[in-house]
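The numbers here are math on the coordinates, done by the rules we state, and not lab data. Small disclaimer: the values here were computed from a predicted structure and weren't measured.
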Structure 1
Amino acid sequence: MALAFSERFCLEAAMNKFHELTVGLSDVGARTILTKVVRLNCLFYVKENLGWYLMHGVINPKAAQGVDLDF
């Protein structure tokens, strides 16, 4: 439970910082990279906890098949 809380805390902090940085960011390339990094981080946590999401009906089995990360 503590791990889930810390992951959520870190993700929320990253999202807040992302929005803060991209509001005035004129470099489209930097914004694209930041967007991909934050999205990849979110997908990693979903993949890592996919069993829980499936068990509690947050994600259906068909959608779970589409969550595939190859690092």
Structure 2
Amino acid sequence: MSKQVNEAMEHWPHVAPLLTAPRTDAEYAALVESLDAVLDAGGADEAHPLATLADRMGELIAQYEDKKTPTLP
């Protein structure tokens, strides 16, 4: 197994909540707060290494909001 995979597995318990779709309002709020931190740390810049993480977190947040917000006719 590669060093990169070993490191990913070691850190996965810390990273997984950032890449998992929220199921509750509390998980949603935690993900929004985490996204704010990632954006503040440089993820708002598309050239920054955290930009991909910020994009994925934003997608998960949007999906949750879409499910929670009724569609108007």
*Parent structure of the calculated result -24500, given that helix-only ellipticity at 222 nm (-39500 (n - 2.57) for each DSSP H run of 4 or more, over all residues; to 500) is the read-out and 1, 2 the choices*: 1
_Matching task: 24 is the computed value of relative contact order in percent (Cα under 8 Å, 6 or more apart). Pick the structure from 1, 2._
1
